[in-house]
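Only the coordinates and a few stated rules stand behind these numbers; no lab work does. These figures come from a predicted structure and were not determined experimentally. Cβ atoms are built from the backbone, for glycine too; each structure is taken alone.
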Structure P
Amino acid sequence: MSPIEVRREEDSELLGHLRRTGSGWEPVTVFHAPLAGPAGRDEAEEIVRRDGLSCLSDPWWVEEAPDRWTEARIQEAHPDRLRVRWADPLADQPPHGHWIDPRTVRVRRHRP
């Protein structure tokens, strides 16, 4: 079953998705990273509506290499790409940040 889009009613902005799991519905971001564990459908949708966009301003963790996680800030989010800047102000990075593919690079909301 494909994930179900959750959109804001006023302007149809994509807030995130609901993904069916064996134990309920998992609320996920626009780029399909989990926001919380599985829950009932109504609860999962409420989590997406409450946290789906606002959590993008929080610190996130990107697995740059196997078992090497780096703290990042999301600058732009799409289902198939993220533009991030490393949180470390001394990190060597372009001023506009890095584009990563969240389908091939693991991205987590909480420190692993």
Structure Q
Amino acid sequence: MVFVSKYLVPRGFRGITLYPFIFLRDANDKSDAVLVHHERIHLRQQLELLILPFYILYVLEWLIRWCYYRNHHKAYVNLSFEREAYDNEGDFAYLKKRKLFQFLRYL
């Protein structure tokens, strides 16, 4: 389910996925199929990791990458979860053929 909330989505981001919801900063982004698909990939990642472990791993990986890059944005775009989502956001059949734990290929 997709909602619009400029208060839940951090500045500098267009969307955030908090299982089972997708929150977008701008109502116009609801029609952006690529962005919504990107966020749906995150829903699948969260579900396969039973939700809470996803968030723990996401934060831990971000901290490790931030220590390595010393740059917030570089740490974010190099997260395995984000790399999988960005690499496959334009492939709308991806979720049908995606195998479990595909984000591990991006570590």
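Supply the structure label, taken from P, Q, corresponding to helix-only ellipticity at 222 nm (-39500 (n - 2.57) for each DSSP H run of 4 or more, over all residues; to 500) with the calculated value -15000. For helix-only ellipticity at 222 nm (-39500 (n - 2.57) for each DSSP H run of 4 or more, over all residues; to 500), the value -15000 is produced by structure Q. Quick check: 1.6 is what I get for distance in nm of label points 7 Å out along Cα→Cβ at positions 33 and 89, calculated from one of P, Q. Which structure matches? It traces back to Q.
If we compute mean count of other Cβ atoms within 10 Å over residues 17-24 for structures P, Q, which one ends up with the highest value? Structure Q gives the largest value of mean count of other Cβ atoms within 10 Å over residues 17-24 among P, Q.
A value of 23 for percent of Cα pairs over 25 Å apart, calculated from one of P, Q, originates in structure P.
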